[in-house]
1. Of structures P, Q, which gives 0.95 when FRET efficiency 1/(1 + (r/R0)^6) of positions 121 and 241 (r between Cβ atoms, R0 = 35 Å, to 0.05) is computed from the coordinates?
2. When mean projected area of the Cα convex hull in nm², for residues 201-296 alone is compared over structures P, Q, which one is greatest?
3. Say we calculate mean count of other Cβ atoms within 10 Å over residues 89-96 for every structure; which of P, Q gives the highest result?
4. Which structure, out of P, Q, was distance in nm of label points 7 Å out along Cα→Cβ at positions 49 and 193 calculated from, if the result is 3.6?
5. Between P, Q, which one scores greatest on distance in nm of label points 7 Å out along Cα→Cβ at positions 137 and 161?
6. Quick one: Rg and Dmax of the Cα atoms in Å came out at 19.4, 57 when computed from one of P, Q, so which one is it?
7. If relative contact order in percent (Cα under 8 Å, 6 or more apart) computes to 25, which of P, Q did it come from?
8. Tell me which structure, out of P, Q, gives -8000 once helix-only ellipticity at 222 nm (-39500 (n - 2.57) for each DSSP H run of 4 or more, over all residues; to 500) is calculated.
Structure P
Amino acid sequence: MHTWEAERTDALCGRQCAFALYALPGEQETHFCMATDGRTEEDFIFQNGFLLATFLGKQLFIPAELAAPPPPDAWPLMQQQPQRAATTRGEYTALFRLYTGFIHSGQVRKIVLARTEDAAVAKDFSPTQAFLRACANQPDAFKALVHTPQHGTWLFCTPEQLITGTGTDSTWHTMALAGTRMPCTLPWDAKNRREQALVTEFMREVLAPLADDMQLSEPENLRAGNIEHLCTRFRLQMPPGRILRLLDKLPPTPAVCGSPVAEARQLLLTYPDIDRSCYAGYLGPWGKGGVQLYVSLRCMQMFPGFCRLYAGGGLMPDSDEESEWQETAAKMQTMRSLLNNNLPR
């Protein structure tokens, strides 16, 4: 990426316009996507561009009309601050007790507790250089720097497929990803195996009526930065016309919400942990050349002078509060490692 492109992209992050800068897993090439007037749209079915959806399913689409960042002065400046403070340790403890109470009372089998943490950055912090550092550090993840007037500026570095495929041969791929630990050669414990099985079974039930054929892999270890997860891969044969039905039924999965999904989602709405916004939604390029959508994990939101890190963990009947807190800290490290290690301008 040229220096002038990085400088323009950084400047656009403070403007009333929308863009996406992204890189697909396993590819070094970066892609820029923006409408000529910086707009977002809600109707995206027959367009090429970039799709962003919140945890609650609100979709925004950035049309692919510009392939390089334009001069930023055409759009007015914007200022955005978070509406609430980051999660304190005391708040996390109270929510952990509340959420595990839902589990022990039988309302849900699993629920995902998320938290936020703020990290200061230097005045000359560059969102674009942080994105490029993510590309260098995490070649197998989906990386995206996304800015919209509605949601502000976000950086994502996610290992989890939601649905990907070109549609040309009706072959699609997704994954059930759950369970978290530091990389090791020991067998996975029962808590993480049960958690991953819940996600796999939910996805099997949702996808089976949509797919003409479906194949599942055996659970495998998937490395994501400094941690690893249990992953079951799905391969589907499905006409492209069913993709919108899939997006209506699949997210949010138990991996980012809980199980049963409807009950866990309602509890999260009634007793919210954080303003999830774009965290645990989905995003990625959409168009005639294919669909490459990923779950919005390993992310942070950027504000003047600081970045807000997001992470969550699935609570089960035998979850331990300190272990869950440390798990979220390990997940946040993917983003934290990008804050003070920007590539030289």
Structure Q
Amino acid sequence: MLRVAVIGLGIGQVHLREYAQNPETRIVAVVDVLPERVEAARAQWGAPGFGSIREMLANVEVDAASVCTPPAVHARQVEELAAAGVHVLLEKPMAPTLDDCQRIIEAAARAGIVCMVGQKKRFYPLYAWLKARLDAEFGAPRWVAVKYALGRVDKPWFWAEDDGGGPILENAIHIWDLLRYLVGEVQTVYAEGGNLFRPDFAAQLDTAVVALRFRNGAFASVACGYGSEWGFADERVSIATPLAVCEVSGPFDRPNLLRYVERSDPRIPHELTFEGVDGFREEIAEFVAAIRSCRPPAVTPQDASRSVALALAVKRAIRERRPVELE
């Protein structure tokens, strides 16, 4: 049984929930800089609590850890864990800069650990079902339109350029990664955006409209950022291939409806619903399986760094008011 720790007890609470239900893992430590969070998690999960990774490593044997802290500290924390031989599941976004992404890649390679980045939409059952069909009977996407507008977030680290990077990085990283997963690598980014609704974070972009040209000739449009409010925010993804047309819709970050029609018989629409799932269980299971099998995980640091590069290219295209080419 893998001895696991969770570092950062915000979204880390969801990781704890899934580790507690996984028969192959045992929670042996919880870590956070806020003592009240540590005490609450310690009481709930019955595991020792610590205020730092160093303190944890000095007192507990750990095989694997979820790092669920703000992005600015990811590189340092992965380096510390990797040096101790601890496998890492790293929450998105991987890091605020490509230099930090490279530090993570190199730390994992030096230590020979499994390092996986938690791009959970790849494991969300609805998108996993769709991906399998786009790779087979539906054919490759040629045209995609996305609405991904979140509600209010007031955490200063979320908006800091050297940390969360605002909604175009911290939150929309889900969509940049999903598009790379479903469609392929991006060649050119065209974007407009600005600070339209959060003058209290005036230095940061809060909204964007983006057009992407993919290397395979496909196109996508994305409307993202702080363009909605919680309780009203939804998620919509439309995909057209030569053989099918698909529509994903539902609550923000948890769409539950997939409608599609095959062009060979467009009079017969099909509808699937996906309720009560969020992708975290499947993500945790993949991390554990990669460790057990001594194989690369589904989302390697090298792969995840390309999603960060795309997010940063979107911000650059807006700020420089010109198309940006991706290597």
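1. Q
2. Comparing P, Q by mean projected area of the Cα convex hull in nm², for residues 201-296 alone, the maximum is at Q.
3. Ranking P, Q on mean count of other Cβ atoms within 10 Å over residues 89-96, first place is Q.
4. Going through each structure in turn, the value belongs to Q.
5. Q
6. Of the structures listed, the value fits P.
7. P
8. The value was obtained from structure P.
Readers should treat all values here as calculations from the given coordinates under stated rules, not as data from a laboratory. Note that the structure is a prediction, hence the values are computed from the model and not measured. Cβ atoms are built from the backbone, for glycine too; each structure is taken alone.
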